[in-house]
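Please find the structures below.
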Structure 1
């Protein structure tokens, strides 16, 4: 490239890229439920003996104080909620030094487990114990069961115990239980443990199995353990994939990319491969990655094999540090990930805002989402966080330009753009956005490109799919953005969609790909 052209492109991108700093501060979006610090868990009942109870939703979360784990219910698909009760510690004889309060995980049994019938609700949570001076010195990951839809709860057993205060360097605490039923009827509990520091692991991920419905638990098996005494893999969340296998998400605190979210896969929920291997990083082609306190969910999508979705507290790379995006992948976790706007738009300000979230697939290709947000009045105080929830259409056909592999292009914040960001692409021959796209069904597709000129004479970017230019028709929408459309064929599996710069620089919001005819179920 000639020096004069390179300088001109650099000046365009450097000068115009300052728009990101001028964007307005984010605001929240969603309904406020109640005060809550973090760790929201929600279940939509589907296996109740009384069929009329199916569809009812229950929610738990962490709340400041020592009153137990708050339980809420909704009978209208998550639109409205009411408080039911606090689930409190039953294992320590009413000892006021013990309280059930941290990291709750709520689930429903689709099939029996030992003496627990299908439809039983399980609540796993961390009970903490104080010494005589009121200082936290012990943890107990406990399991509770309800066979009456959450009206009453019975203590089942202790999964694992730990000790020490989280602020102590030598503590051996246990955290973040996540309980599931295996195909053979046994229960498996995943958790984080600081009990192996002498062996060189700052924190590791492990699991135990119960053959009697959670009354007793077997030996510990390690799932992720990074040697060296620095990294802290944590916050295991597991979900089931449609082929019967399992996917695990976790955070890698103090790893090469602090907080990077990784996935691991297992055929049986017990063997997760070499514990010293981190697994698959969640990352866009442009280099954005979700970070800290993630959850993973498999979500159905238009009758196909669905998508894997990840939510996290924040993001690294050039992702949104407020963690207001949902990351999705429709190729079983392989290849690049894409962002979509999370239904709830939270505020950060403290690390507990967005600390473990809830995401459910709802009828009609919709998503229901709950998380915690800081408050604008005092964002640094996690005790003043609030629980927020919202429902929105799922968008797994829209490929955000800021997530594409970029050449002579930068990410720019823009409240008028999808997901609050766009890619500013230099003119030809330097500007280029490459979208690695995976589709389950090959055939005719309609492409929609939302783009904007920069005040110059408009110059439509060139759209190429697998090396072939698609002829585009362009119009200016009512909001001032251009909408260009084109049609052509995509092959089943992997495709390469490229936008190339034209005579002038342009802002690109997204490329959307819709089948020309509805996909087969």
Structure 2
């Protein structure tokens, strides 16, 4: 308790500046008894030499030196107050962040004198600098060095200007996504999670609704067949021959031309008509022109039509692609989390579902905002887990359907109230355009050098010193930078309110339990 009382005192002097200073940083030596308060990512205050403005800085490194004492120690420094142990002394390095002004922090113009006093920044100063409007902000956690200083992010900036949550496996990425979801639901927001591992279906926040759709069982997500393009069908059926692809392309174009809405039953009927025409049978085409059916039958063989019909039937048995899709007002609603559980879907089906639903939402919001059409008046936030699989940096050997619409939302979603949250454990495999459009980054522990470098190159607000800090972050710590926060800071993510899914399996515990159950 005593330590907390001392720590909260304003203007606590912890050391004095030594050596040359720049407008970007300085070094200092620590007063005796103050070493426990001097640590990486701690905030300090010094006075500018001319204006006496209070300059905020952050400790980025601490060097233990045993060099011969330089001349500065003999000049105006109180040696009795400085830690010296047989010629060795710790020297913290401080990065200057700036002094407070109307527009935030501004870098000093007049420099800082060597020998100046270095003081801890008090809690109130940090709270004031990090302050966000309560009604429009989300509590993410506390400063990693100060449990007494909460860290908030702007919800409007997180949603409208997109965000990325990046971390290696086991760093707490999905846990952090859960915290963000809880905060958005507290604001009565609409959140949709495309969940490849079934981790988020357990989230139930009192006062809000959670809807879970899957690809099996009673609560299947339904995709409107007429919203699919021929490339969607080709992606869903990977074993098509070139002739079968051409046939599906022609049939889908024919269906789109003559039907406002159609399902797989109509696609199969068109294929059946082509088959009968090929065999010379009399056909009843209904609303379709007979000439087009016969023309198609002349360009394709029976050995192509039959297998194509069987493959469309296989697609039909999934029970996902129907005449009417799941209503948008069920998927998107205020004060609601919608989880699309893709844990039972392969990558191709997952891509198609993500692409189809994201496209419907974007087009409906665009029609409402731009043209005043429809009643789709709820802005929404799309969370894409394992985003490197659905918006990859390279196409490899095939087209990733979801990438195109996600790029479009990243570029244009801000205008229409469709936000995007990209979540990935392999940032270097993410599309750089999408990553660069995410104006807020929540970055947790990353040790892979290629991932670190890719983040630095792709994200303007991520500096070299931030990249250097990434491997040293603890589980549950994150560096937050970008539009949604006033100052790049290292944060300890707050405790979740809701149930956590996707936790690591206790391997040894399971083995021991199995052994006990067997009586061995």
Structure 3
């Protein structure tokens, strides 16, 4: 069924780059999430494991622009996703765990969300099916058998329970993931479901990663548990007994079953956004889970968090890489529009439509995609500032989208600080994207137009005057064109001469500085 979903894309692949081998799909050594697992996840996946197909990777690279939706109980508290739970008081934690009994977001409408995205150029959405707090926004049939009572007499205690801890046990009683996946397909958007490896409500998951229950083993052998026992976010962790073999087996079974539910109950998915990691002690079992999941949907793209090079894509977080990444593994920048990825109040400082456009252009020129992080409020509504800024970016994309969507990186991704480049898959056209109005003349030493061809500013239907001055292209820009782009970047379409006639003569590119990303979104 996944191959049928991608069938419409296959004609495009005839002009695509040479196929990427599985052996070439490697995380950059600088990626912070690779550093977290490289001591125990093998660099080369086991022979029986297969990545998503080249067709799936091509479809991923075509997307360019998406939204990342963090929504859960934390929206009620206006917390920084689940993370505030780790630094909350015991009384606050206990109250948070009871919030599901009041969750009733009657303003939520999946079709309204998808209409907003579709009308404004968004090609995919990611949604938090299960964040680290362990609350499932889907109809999971799994059961949690023990949790923490944070305000028990004498101090926090692990207690027995029997519940799914899901949206189906709230007054709302609607499977949000189902409604979103169905609406997303109706509007032609690609679907990415987020799933956290660790879960904090379920005491069986102790003490892996940032779990608020730590144990003597995690204290003494942190390398086995991907443990962050000394991190500031774990300062309120309490010591609990080490899990028994039965508890650990139950945790692994539930982890696999929930992922299986997502891959079997909601139709073909384009991506699964795994987050955080579980650790060396149970990596062999985690690897077996990945082998089983791949058989369910061979073309789903798994994010690499927690699974290293078993992943199909990775996500630089809170920054756009400083250069074109030196890897064949596809990537998607994730960057919150507000203070964080979740709802932090209607007065949150949103970064702006121009910020979306500028970062989108920069990421695409470097060969990646850009996903803007947004969060609805507790009633399922996006703040007016988010809607307005998505619309601003959408208005620009209506004019300039062809310079980004389904393009590939050019010979160089930039020239000076303001000029970015993309090109069509067939290499016939190059797009020059200027971050700001270039002035009376646009110059470039990196682009050579085909003799007698036309150059146009997207959104303007008249040819521009151009000439070659030695090895430099000069394009005359009438002043009245300024402001025609609908935003902070101007896209010029150039029919390019054959690259092989000048590619070797280009000046060397100075390597820009690189950055490293963050974990946990």
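Please treat every number below as a calculation from the coordinates, not as lab data. Quick caveat, the model's predicted, so the values are computed rather than measured. Cβ atoms are built from the backbone, for glycine too; each structure is taken alone.
General remarks:
- Source structure of the calculated read-out (helix-only ellipticity at 222 nm (-39500 (n - 2.57) for each DSSP H run of 4 or more, over all residues; to 500), -7000) within 1, 2, 3: 3.
- Ranking 1, 2, 3 by mean count of other Cβ atoms within 10 Å over residues 148-155, the structure that comes out highest: 2
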